[in-house]
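Below you'll find a set of structures to go through.
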Structure P
Amino acid sequence: MAQILASIDRALAPLGPSPRASLDAAATRRIEGWYAGFRHRFTAGHELSALLTAVKRAVARHGTLEALFRSGIGPDDHTVLPALARFVDALRALAPRPCPSLLSSPEDGSACKRLNLYLRWMARRDAVDPGPWRGVDRALLVVPLDTHLFRIGKALGLTRRRQADLATALEITRGFALVSPRDPVRYDFCLTRLGIRPECRSRALEDLLDTGAPSRVGSSETYD
């Protein structure tokens, strides 16, 4: 956690109290200088500066990132994934260099955990998510799948898949949608926290995962 907080401080410090104003006023070379030598896990400073430059250019063209994202939503879309793919394509085209660790696409088969988490933060408004975007239907959101939610999803019988990939994220989202069709990712935060707890990595849970819990997906049971 200390390393994560240190990286966040390092990423935010150059942007000051108004990140948008700082980006608007900065040339690409200056943004690159801000993050020279930066690294967090597998993300290097040149990727972070490329993403922020893409964001700067996208905001200049579209006004806001929400406007760019909403422009990619089709009337027949059942999830945010088609719009997310278009959003990523647009940002990749505006970035001065590739930033693969920060701009994954559902078209590549990625579960897009970070971007689906970003969309959850933007589209939902409650005690956990700030929800500044008001024009993206939260019913279209896909769970930001990580190893913890994957473990819980298997224990609940929401998936029998063996990889935490995009198909698994969709399967778990459909399971949650049976309970909460208007807001299928509302359980993500609490269940992910549960999955992090040591007892949820116990032998008892592993035995349950090995044998497979009875799936409730597609059952006729009614939920409140």
Structure Q
Amino acid sequence: MALIEPVKNDPADIPSHFKKYSAPLRLWHWLSAIVISGSLLTVLANSTITNGRANAGVIQKSLSEKNISVSQDQAWGAAHEIGDKVWALHTYFGYTLIALFVFRLILELFQRADQKLIRNIKAAYKQHVVLKKNRETAKHELVVKSLYFTFYTLLVIMAITGLCMAFEDDVPALKIHALREIHGFCMYLIIAFIIVHLSGVFLAERKNSKGIVSDMINGGNTGK
């Protein structure tokens, strides 16, 4: 588990008035956390409290107790309508997440060099494999940043498959069952990443990297 703990780096060669995490990066981080949480909650809701199969029976039974008779198909239609509204919300969360991801790509181009993800991965790789200096720290940083890169890759796959499903009624060629399976599988991988990420932050806060959460809120000073 130690390998997933974020490292709190404070470069000494950067003036103290600079923030370790820029305001746009922090905004993206917390908005993405909210949107991903909302998206996952809609999936949870549609598999439990708004599940069409379960609610169809509930609707039919409830109406029958009021001497209102509806067929199983009618009850299923009503229950399905509720589920569709939740899925519509899930779709809107998806669009928002795609917009945030595009924003993150643009942000990567304009971030300071020490805040660029790809640069940090290359630097950690060079330190660990080529220069072989501070190898444990470099390995730790390489693993953590590589996990972040994997997370972004999963977001790309989720965005592409999600868009295909959103427009499959308008473009029949997009109605491919495998896309749903890939989308669902990536969702589980993202959940796994979230668990690993939160566990790593929790462990780091308890050990030698205190202040990671507060730094992601107020930016943190790079100077010592």
Structure R
Amino acid sequence: MRFVETKTPEQQGCLTLHRTRHLLIRQQTSVINAIRAHLAEFGIVAPVGRRGVDQLLAVVADASDKRLPEVARACVAALGAHLQLLKAPILEFDRMIRAWHRSNETSRRLDAIPGIGPALATALVASVADPQAFRSGRDFSAWIGLVPKQSSSGGKERLGNISKRGDRYLRSLFTAGALAVIRYAKIHGTTHRPWLTALLARRPTKVAAIALANKLARMAWAMMARGERYREPVALAA
């Protein structure tokens, strides 16, 4: 039988911090999408990103702009006010996560892995009460949901799509970190990462990102279970 270790109050508190921040970010995204959708119905659009939202809210605040009826203006202005209320606690939660990260030695070690920042490092430390409960890095990666489904018989292995049955939050953070590593590699060159170079040559970017996320998860487990520090591969250090 395999037992789950009880999390410490500090770990559970950090998880509460992450879950609350994630909830507010989803609400923020929902409000932004609503603002864009409502204004698009009147032919008012703006580029993607924070500046685009600011441009849309500037149109709402301009009473002389007659493209927007007053009823719609009042509604979208209320959404803009709600958006501002969401930003302050999100920034405060980001500050609290960085403070928790600085106070935890394991989290600081994990931060050295390319693609893993304070958010993912603290989420890992808070989510995994005992890394040695996993027999291997593959078991840990499967727990997150970063390994393909298996349908094997008769000695033949058939691997399908990623199962997505694990921890959705950790999986999204690992995938975002992997995509950041790939974007950096494409801008600055991938010659110093031969494994990633070969992978990108034969697979689409998003498929490569999942494979890289799987690799990052295994590295993170090894560092947590064995108390090791990140060591750059020989090809990368050269």
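Have a look at P, Q, R and say which one yields 38 for relative contact order in percent (Cα under 8 Å, 6 or more apart), as calculated.
Traced to structure Q.
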Between P, Q, R, which one scores greatest on Cα Rg over 2.2 N^0.38 Å? Q
Match the computed value -15500 of helix-only ellipticity at 222 nm (-39500 (n - 2.57) for each DSSP H run of 4 or more, over all residues; to 500) to one of the structures P, Q, R, and report its label. P
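Computed from the coordinates by the stated procedures, all read-outs in this text should not be read as laboratory data. In this text the structure is predicted, and so the values were computed from the model without any measurement.
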